[in-house]
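*Asks:* Structures follow.
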Structure P
Amino acid sequence: MGIFNKGAYKPIPADFRTLGILSLQELSKFQDKFKIYDTDTTINSIRDAIVANYLGFDLLNFDKHGFDAKKSKKNEFLEIKECSVSSKRLGGTWSDTNEEKAKAFSDKRLFTAVAIWKGASDLQFIIYGQHKGLGKYLLERVISVQNSSTRSTQNVGIEKLIKDYGFNVVCPPDKEKELILQLIINYKRNLAEYVKLSNIKRIQDF
């Protein structure tokens, strides 16, 4: 069977185990302090808090329902998607979206951020904005699989968010605009027409 010929098996270095245990122990201390015991949820919540804070959303949602963050002084919400810079396709994934949630992305109260990360904690840049066309697109995709056994999962690339929906590219405080521009152009050369140093936003702009 071909499946037994797949994979890249290598010896496990001793420091991989020892340093890994130390890292997990530190994470466990954090989980105990904030009583978040699901590890995926813990990491996602930390990342969401970083992105939300940068974009001016000061309330984080610790429930599994609803959006990821909210402003305390305005009725504005934020949905945050995460993506690794090493992925072949940069963008956000909407899993198990229903009609109600899809329609919400056409509402002026809801903003979307796609955060591009290198490793666990190194935020490269954020794609941020809102457009009723995003909600329309998601709704069309949800409806298209309603009468089938297919799960409603939509992938929206950063190129679509930038070109079709006018989303902004946002530079984290510890990064240079030149680096972000190079990352984006290396990913999709035709985005050079839409993303320039002059229109990459800083955190201070929000």
Structure Q
Amino acid sequence: MKHSHFIEFLSLRLQQPLPGWDSHKKMSPLINGSIPTGYTKIPHDAKKSAAAILLYPRSDESELLLTVRSQKVSHHKGQISLPGGRSEENEHSIDTALRETHEEIGIHPSYIKIIGALSPLYVPPSQSLMNIIVGELHAHHEFSINTDEVQEVFSISLDTLLHTDITFHSKQRSNGIEVIAPVWEIHPTIHLWGATAMILNELLWLYKEFKEHIYE
């Protein structure tokens, strides 16, 4: 399947209404068997942040770049994540995503073509409204990891993620609350869960639309 065809599809699809919460909620952690209301109740003083979904071709398939956060960061220590972080005052979310990607893993903005954005997601533990920027990485890049923020960089194809079973595990949020979380087991030792999983499920929703479209 051509990576370039998916990028072309995505660039148009991201200009249309997105599934948003309909896709996010499938991977939402559960408290006492229910989805926390905090995800859909965004406070007026929510902190602004941005994350980058970076896609690149590998054997003509779409590959997704992921990081493992270090144990030194304030929130979500040791979790699988996307490059990103807090926005500076008056900073556009695209600039935040590009800056944080450069700071965390050394990819210069000139190597990234912006495709569009997924639905924003409010993350209650960090009280952050996260804007999700989607970009294509022009070429495979040698990473320069900032070990204060990131301990590992790895990738997974969208097809592999799409066909990975969802399992449920007990997790502890950074605010100390115990939850039962749907997870993807895509890493030898770390589950993909929480906000990153919710965000990526929207990407997979669009990827499934693409696959259905090309096989019509």
Structure R
Amino acid sequence: MWLVGVSAALTMIWGNVAALIQDNVKRMLAFSSIAHAGYALVGLVAGGPSGTNSVLFYMLVYTVTNLGAFGFVIMLESRGYAGETVSDYAGLARRHPAAAFGMLLFMLSLGGIPPTAGFMGKLYLFAAAVNAGYVWLVVVAVLMSAVSLYYYLRIVLQMYLRDGEGAEPAELVAAPWTERVIWVCGAAVLVIGMLPAPFLAAARATVGVLGLP
């Protein structure tokens, strides 16, 4: 498993460093996806039931969070906002506080901040790896999670602490399906973060049904 462990470490480092230097939000999220694949590999390295359970749980958490984040970006671009770069988010909280709060939840979850689902996902992954003796890999993962906070919180900073420039865009009204996806994902980020037990139980049941180790 040492080779998988090294691959996990390199994947986390590469994904986070690449995302760190991006100003385009979609590219930033794409590179951060590579880093999240590295986090998932941490659970595979841990092995055993706890490792497998934590990977399935983490993939659920990441899918919900990333779907919401990308849905938010698409909503902005489709409604007249230049949501391409980080600076395009300046002043969004002042103009559309509810929408900005949704993006705040997704950024905090991707960064692994409590009480979001992302925090619980990383907690169970890292705990499984520590119990399996891969402390060094968890140290790398925690350091890379800290790095990721920089680029996720850049968006939050722009939304809440910067003023937008230029004319006010049109009213921010999403297509019905996009809006539903965003708010369902936002609610899930909070529910899974505060009540993870049923979702962990579902992950364990899935492992049992599939006959995974």
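Only the coordinates and a few stated rules stand behind these numbers; no lab work does. It should be emphasised that the depicted structure is a prediction, and the values quoted were computed from it without experimental measurement. Cβ atoms are built from the backbone, for glycine too; each structure is taken alone.
*Asks:* If you rank structures P, Q, R by distance in nm of label points 7 Å out along Cα→Cβ at positions 11 and 147, which sits at the top with the largest value?
*Replies:* Biggest value here belongs to P.
*Asks:* From P, Q, R, which structure was helix-only ellipticity at 222 nm (-39500 (n - 2.57) for each DSSP H run of 4 or more, over all residues; to 500) = -7500 calculated on?
*Replies:* Q
*Asks:* Can I ask one more? With Rg and Dmax of the Cα atoms in Å, for residues 99-194 alone coming out at 16.6, 56, pick the structure among P, Q, R it was computed from.
*Replies:* R
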